[in-house]
Structure I
């Protein structure tokens, strides 16, 4: 945090090592949320947020961001804050859209959270997988040092998703609450994996640059193919997913994903997984390009048969 974001963090009082960012998010929600508390989530969202929130008894409040810019509109946010919120969850860079939140957007949220006494939880797991823009942690905003919980991990950056090794950063009071919960959930993350992560953090700038460049190359294999078959993909600024429309394949995302699987032997996640469960119909698909080049090329050939 000090090297990349210029934020000095006390490792003894503000960092909790946990079993993956998923546990970190659950710790944050369990520490903050009482049954019935309202939590703002921006749609499309990472699908785990809804069941994670349900575990703590929270109630999601959705704001839909529209492609291709996924722009945040202040006039939409103010009435929601005025109605009462306990917390906001954001993901930057974002799964499934690839949106990288700007400092201006983070400042807008921070001002509202500070004004209305709302906490903010930021999922920053894809911080090093960037193709445009700059990753800004919410903790760069001084007022958020007391109101924010950063959730992060090592699995995406170092390609070890099965290791389940993550961490949270928060002020000492919030950290103490999360540690009490963590101790009864998982006790601790595996010690050998923690030693490996310490070594990985010293890989240096060249490693992170290669990581982003490799994923950008893979993105650029798949993206033009999705354009050619009429899915109107949104070029991601970060993470390793591409969000598309699905109307050209079927009226609804589940049917579109099923058609792709049947006719092109390509699996995409239907958009309803990332949307308000109360919505009647969703048009959208998420494609993951964190695959071998040979897999992406085979998928491209199959998809082009649908053109």
Structure II
């Protein structure tokens, strides 16, 4: 049985409906891979699709969102041709393009067709611990029960980079749990784990759930090993989890993190990416209001920070039109 491409299918559909439906052949259907529905990636994809679909009569692009396992899954699935675009951490954008992380990308080789579109919100590492576990610093996680992120996720991959940079392996934990992020606040408050690790834009619903359901504190992620890691890679940056944002955590907690980025590949047309990018930046004030994590975004930062693969041709076209490149 012959399988039709999206373009061929659209052309066949237009022909079957008659000349009055010629626009059907020009429709581009794109899917954005995001993350779990309780994180920030899913509403990020939804916000982008909302603005794209608002103008689909003008540009012909129709956008949908898929909840996925996160960064690494999205990049690998774009590479496999099953997703058109996706949200990914800036570090995994870098590692995928360069093929530089064992298990995640080295075996597949550098993904030189990967393209950056823009960056979105900062994603600091959040380690949330039970207060009775007496975990104040990341080094205190040794011998504890820690959720390190679901298998194959960007969270798990980042955990391995950070923990290994401190000279540790998962054998140094009492338990390396791999639950989905949505399960972690309940597990923490039910005393099934002592802490959970993830990267997320703040304020985050799961952080709020954990700190309001039980007594929980954020864990400092700093020190010589962390500073060396941040200095080595341009996609990392130090930051804080603001004091007072979550119950029981009145003081700033030092940490570091990455940026959420929007990626695609050379397989997605320049016209499609141009339409997506234009939809976001021509409605930038509306975009910033679609999630609290977007409130402090600027156009300049979005097109320059966290970009660790070549910028997609379609995005570059728009940025040059605006005089940003």
Structure III
């Protein structure tokens, strides 16, 4: 049976070495496993998030900030046994959590590795860090294993999601996935000192230049659906990582005015739980080296 782990349902025979739309076979590959300080403060904490960057991606957005791993250009194969060891090593390094970045296309095998690691003493929260393009039935495989969901909600507009991610069904898929995530983990739970998220959802939205209207639609949907029961992370850090001759609107950063207008819109709606970025955050320095460290 072909692969149907993500909404692409590409039917690739990944178990026998065929690559899916994600660019990967069923063999787990990862490009970095290390403490990471550049997540939201309640995820990174004082010592860093134990972040595992998986190779490949079901979405492959044209503006991807991690393009080298999304396009399967770097990464090292790991067994489920080795992956469980990586989780435990990160915990021993005082990671605040285990942060699984772009895990969708390896979800069943990651679940196996998590169960194995938990049986051997893994106790820190598990973060599922995803582009949001998920299937609820696959997310259900992770119930009881994942404590924090960290999905993107990139677009409401099917025109934009088709143009930038070749996924006109993005919003319908991502909104259904988010509903399943919320069913599993519910409202936020923080550590006693309030500094670390232990359970709950943070929905990220990377604002794109020239698309304030769709960013407002994203925020409106989230607030009208979940109120302040999920946290928003509104990011202005979009960085043009290459020149786009056919999508020239992506060849600049988000302006201060655009971002300020989005924040003002959130406040007018009544959004209370949101992370915003201040100052100059659009920089390639936020992109870590994908050199297979820790793999």
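Each value in this text was obtained by applying a stated rule to the coordinates, not by laboratory testing. Note that the structure is a prediction, hence the values are computed from the model and not measured. Cβ atoms are built from the backbone, for glycine too; each structure is taken alone.
If mean count of other Cβ atoms within 10 Å over residues 48-55 comes out at 16.5 when worked out from the coordinates, which of I, II, III was used? Walk me through the numbers before you get to the answer.
Working: I: 16.5; II: 19.0; III: 26.9.
It was calculated from structure I.
The maximum of distance in nm of label points 7 Å out along Cα→Cβ at positions 80 and 96 over structures I, II, III, that is, the highest value, falls on III. Given a value of 45, 33, 30 for Cα extents along the principal axes in Å, for residues 32-183 alone, calculated from one of I, II, III, which structure does it belong to? Going through each structure in turn, the value belongs to III.
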